[in-house]
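K.L.:
Each structure below appears as structure tokens.
Where a number appears in this text, it was derived from the coordinates with a stated rule and is not lab data. Please read these numbers as outputs of a predicted model, since none were measured by experiment. Cβ atoms are built from the backbone, for glycine too; each structure is taken alone.
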Structure 1
Amino acid sequence: MDLKDEIRVIEDFPSEGISFKDITTLLKDSKALKECINQLAEKFSDVNAELIVGPESRGFIFATPLAYLLDAGFVPVRKPGKLPAETVSYEYKLEYGTDRLEIHKDSIKPGQRVLIVDDLLATGGTMYAAAKLVEKLGGEVVGMGFLIELEDLNGREKLKGYRVESLVKYN
């Protein structure tokens, strides 16, 4: 199954000039969703991940079933103020301004092997911040997986030094 065929492209959304990749069409198709998770599991079957980290919010969709399939735990990375226990944070730059992500301080033990998964690789800022949080807690980032990669935004360049795998690429 070609997963690209299962993703709806909506031009000029949310604003003119943007070609939005709508994954809801893939998510509602049980075969396509299963194929997506199986392909991610196959790509990372060799990394022996102990934990799968998923950034808020669509990373949760892919990271949780992948954690189940790879016999790993799941750890959420969230926007500020969303996690109830003590957290550590990482602030990163956006085109205009900054953003911040948080993770529970006790979610990763030093030396644990961590795979980070999200729906989309665009500029790489969110995934870079998630990796820095994992490393701040002493975890080892063993890979980064994505359903979609927007190659023209050069996110892979921002993540140089990490193993990056994507299932569907757009130019």
Structure 2
Amino acid sequence: MDEKTGIITFKGNPMTLVGAELKVGDTAPDFAVVDNGLAPVTLASHTGKIRIISAVPSLDTPICDTETRRFNQEAAALPGDVVILTVSLDLPFAQKRWCGAAGIDKVVTLSDYRERSFGIGYGVLIKELLLLTRAVFVVDANDIIRYIEIVPEVTGEPDYAAAIAAAQALL
């Protein structure tokens, strides 16, 4: 399995990412995750839609909370052919409880806890922490990656405006 160093830090400490190294223009890898009701979800579950996929370490942390709330607000202004998916290794029950408490109703939260197929397929699994690093991917309706941001410091926020603009450019 591929390992990459020198891409991210966590609280200033260098970390190792495990999995594929994707580039804009690549076909988005499929994945097998579950929704808050334990139902299987794959890339094909949202075929024909523009997908903003936000990977976060854990919804129960301040920056992930802020990020998911912000994407939930942004989603309200996007047309129905754009879906925002937030993927973490949190258990689906914890995601559901957090979404209810936070009033998240536009972002779809998904758990990669079973197979880590998203984390490995998208190259965002942190070897040392066994969590996903903070990253944003925009995948077009034909499953082509059109935007990638791997946030260099895990405790930092992504460039929301750039991700939203990348999705809007596909409309």
Structure 3
Amino acid sequence: MTSGMITKKDLENKYIFWDVDGTLAAYRFNNHVADPDGTDNGMSLKEIEDGVFLKRKPSLFMQKVLNQCSAKENIIMGHSRNKKEMEDKQKWLNKYYPNIKNRILVLESFSKAECMIEYCKSNKIKLEDIVYIDDVIGFLRETERKGIQSWHISSFLDWEFN
């Protein structure tokens, strides 16, 4: 039985896929976590068009984790509601995570698990060599069922830094 907390050894020399919303950046927009218009996204379409994502700050804690995890490679795996949100996330990532060059940003209708599997197939990466980190249990459950080691962001709460 394990403690449920992730260690540096768990991530060492792995290809790590990082979610953006709620993982590398806080999941809160204009003082709310759910779209006031009632969609499943945290931002309304108007907020996306107004560039609200660009006003977010990164999680300084997760930046430290990412910088000290000794990954073989860090890769972004994020969902977006539309093209504008995708473009804004690219700009945001360029600003706060410029060292992460491989980014998979897809529309919400695509499965994150299937996108990671396809990426691994095309780059000849074994599934046992990857780790996925997200804040949404549904995505973690799907990836884990498909053979991908998956961790919820809360598993980092006791992370020890150098």
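K.L.:
Supply the structure label, taken from 1, 2, 3, corresponding to mean count of other Cβ atoms within 10 Å over residues 57-64 with the calculated value 17.2. Write out the running numbers ahead of the final one.
P.N.:
Values: 1: 19.8; 2: 17.2; 3: 14.0.
The read-out was computed on structure 2.
K.L.:
Something else now. Out of 1, 2, 3, choose the structure whose coordinates give distance in nm of label points 7 Å out along Cα→Cβ at positions 25 and 145 equal to 2.9 when calculated. List each step's numbers first, then the result.
P.N.:
Details: 1: 2.4; 2: 1.3; 3: 2.9.
The read-out was computed on structure 3.
K.L.:
Additional query: Distance in nm of label points 7 Å out along Cα→Cβ at positions 81 and 97 was computed and gave 4.0; which structure, 1, 2, 3, did it come from?
P.N.:
Working: 1: 1.3; 2: 4.0; 3: 2.0.
Only structure 2 yields this read-out.
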